[in-house]
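In the part that follows, the structures are each spelled out as C-alpha cells.
What follows draws every value from the coordinates through simple rules; no lab data is involved. Keep in mind that this is a model prediction, so the values were computed, not measured. Cβ atoms are built from the backbone, for glycine too; each structure is taken alone.
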Structure P
Amino acid sequence: MSFTYRIEIQLFMRFISILFLGFFYLIACNSVDKEDASLFFLKGNVQLTAKNYEQAIHYYDESILKNPDFADAYLNRGLALLATDKTEEALSSLSNAIEKDDELFPAYLARAEVYNRLALWENVEKDLAEIQTLYADSSQFHLIRGNFMVGKNNFSNALAAYDRAITLNPGNVEALVNRGAVFFENKEFELAGKDFEQAVRLDPRQVQALNNLGLLASRQQNWSAALAYFDRALSVNAVDPFTLNNKGYVLLQTGKLDEAQTLINRSLSNKADNGYALRNLALYYQKKKDLIKAIEIYQKAIDLQQSVELLFGYAGEAYFLNGNKIEACRTWSTGVTLKDSLAINSLNKYCN
C-alpha cells in the first residue's frame, strides 16, 4: 500500500514489507549429493539469517543443483528472493517448494505474501485458506491477511486482522506499521502516530515508520520535525524513493527549491512511476514559474491514474497561472469528484 502524501502519502506497499525467517529444515541424507545439498542449505540459512540475501541465494542454488527435490531449499531461496524484491522469481521458487512437498505449509504463507505484492487476490485467498486452521494463532498469518484486506480496500477487516496479529505478537513491527497506515488512510492520525511510534521503539531503524512519522509532522507543517524523521529514515536507506520524495516536498514548502529538485529526481530515478514524485517535480517548476514544464509533468502524473493527493488542485493552479482558466476549471472539476480539497476550494473561488 502506498500512503498518499498528505505531503506525499505513500502508504502500504512500502509499509508492507514482510520477511519470513526461521523456516529452516534439515533433511535426512541418503547420498553424497544429499549430504552436499544439506551443507549448502545450512550455509544458505546462515547467510539468510545475516540478511546476506544474494549469498544465501547462491548457496540455495547449489543445494538445489545437488538435490533438485529439496523442497526446503526452494522455500528459503524464495524467501531470500522476496527480500530482494525479485517477486516473480520468488513466486517460482515457492511454487516449486509446494510442488515438491504440498505439506510444506510455510511455503503457502510466504507465497500468499508474494501474491499480495502482485495483487493476485484470488491466489492470496486460496493460499491463506489452505493454512488458516493450522495458522490460526500465527501473528504472521494475520499480518498477511491484513495486507490482503488492504489490497481489497476492505479496511475494517484489515484493521481486525492487524489487531489480531498484534495481540498474538505485540512485537510485530510490520503489523504496527501497517495498522498505522490504515489509521492514516482513515484520517485517524493520533492512532496512526501511536502505532508508528511503537514500531520505532521496537525497531529504531524502521524506515517506513520513520517516514510516516515525517508525514504526520508534515501535516502539521512542523517542517523541522518532518525533516528530522526523513533524515533518520534516509540514514538507514539513502535511496528509498518515497522518503526522498517526501523530504523533497518539505524542502519545496520551505523554499529550498534546488535541493528539493535534486531529491525528487533521485526519487524518480529509483521509481519512475511515482505519481507523487511527478506531482512534486511539477510543483518545483511551478514555483520556478516555468508553467509549461509544470503542466507537462502534471499531465504525466495524471496519466498514471494513481490516487495522488492535491494533484488536480495543483495542476489547475498551473493552468490558471498560465492564463488558461477554462482548462483550470475543467481540471479542478475533475479534482472535485476525487475529493481533492485544493481543487474544491479553487473551483469555488475562481469558477463559480
Structure Q
Amino acid sequence: MRVWFNKTFSLVHTALRLLRTADPDQTFTLLASHPNPDAIVRLAADEFSPEPPGQGGAEYVDWCLGFCQQHRVDIFVPGKEATLLAGAQDRFAALGVRMLCCADGPTLQLLHDKARFCSTVRVPTAPPPLWHPCTTVAEFDEAWDALRGSVPTLCIKPSHSVYGIGFRKIRQDTTALGLYLGGSDYQIDLPSLRAILASQERFPTLLLMEYLAGDEFSIDCLAEAGTLHYAVIRCKPAKGGSVQTIVDRPDLEEACRAIIAQFGLNGYVNVQCREGGAGPRILEVNPRMSGGIGMSCLAGPNLPFLGLAGFAHGYATLARVPVQHGLRVVQIDTPVVLP
C-alpha cells in the first residue's frame, strides 16, 4: 500500500522513521515530497519527490491530484494546504485515493482559529482559560479591564498562529529595557504592547487570556470518526527543562475524548493543555502529529504506525498496546551526513 506525505512540519521525518520501525515487512511504501531537495524527510522515505516551489491554493490541489495518479498513491496524509485538500476529498476518492485527514475543511478552519475554537469547545474537565478577543486598542483596553480583576497575570496571542508565534506574557513589574537586557523570551511589558497595538487602527484578532503558570501537557491522540483510541500524555514541567514525563491523567484523557467526539476528529490529533489556578485548561487542538510524538512512542504505542494501520485496515484488527506511565523522556538530535 503506497502512502504519501506531502510537505508538512519537520516532524514527518520522525513519523516515517517510526512507521518503518513498526513495519519491517514494508506493508506500507512511504512516499514523501518537499520543495526543498535537501529536506530531511528524504532520508526516511522509500521514495522522495520534489514539489513545485511556491505553489498553493487550487493549483496545488490539482498538482496533488496529478501526483497521486502518477505515483499510484493509495493513502494521502496531507500537511501543506490540508484544509483546502480536505475539501477536495471527493476528487481524490474518484481516483481511488483515501485521505487521512483529521477533519473536514470547515472543522479544520475552526480548529486553526483559536478564538472560534475557544468559543465553541465544550470540555468540562479542562475548559478554556478566561479570555477576550480584541482587534483594536480600545477592545484591548476593555478586555484588560474585564480580566485584570479576576486573574493575577495575563498573556496575549494571535488567533491564527503556530509554534507559539506571537505569544507573550504581559509584565507590569519591569520595563522594555529590563526585558531586553534580561533576555526574557515570550514576554512584553504592558506599555510597549499597548503602544504597538495603538499604532494600528485595526489588527488581526488577538486573544487576551489568563496566563497559566502550571505544568503544560502535550497529548498525542489517535482517533477514528469521533472516537478516541489512544491518548499518550506528556507533562512538560513549569520549571522548564527538556525532560518530560509520561503521566496518567484520566481528567485530561476525558477532555481529549470530549473534544474528539464534539468535532468528529479522525487520525492524528494533538491536544495542548496547561494547569492554572483552577485546574487544567485546554489551550488548542493541533490537527496533526506533534513535534514530540517520538517521545510519546517511547511509552509503548507506535502512534504513527497504529494511526496509519487503523485507518487502512480498521482499529479492530490491531492488538491494543498499553501505555507505560511514569517514563521520563527527552528528545535528542542526531547529526548525520547527507548523501
- Computed 2.2 for distance in nm of label points 7 Å out along Cα→Cβ at positions 90 and 210 - originating structure among P, Q: P
- Message: One of P, Q was used to compute helix-only ellipticity at 222 nm (-39500 (n - 2.57) for each DSSP H run of 4 or more, over all residues; to 500), and the result was -22500. Which label is that?
- Response: P
- Highest-scoring structure on distance in nm of label points 7 Å out along Cα→Cβ at positions 130 and 242 (candidates P, Q) is Q
- Task: Taking 20.4 as the value of mean count of other Cβ atoms within 10 Å over residues 98-105 derived from one of the structures shown (P, Q), identify that structure.
- Result: Q
- relative contact order in percent (Cα under 8 Å, 6 or more apart) - structure with the largest value, from P, Q: Q
- Task: Can you spot which of P, Q the value 0.65 was calculated from, given it is FRET efficiency 1/(1 + (r/R0)^6) of positions 122 and 314 (r between Cβ atoms, R0 = 41 Å, to 0.05)?
- Result: P
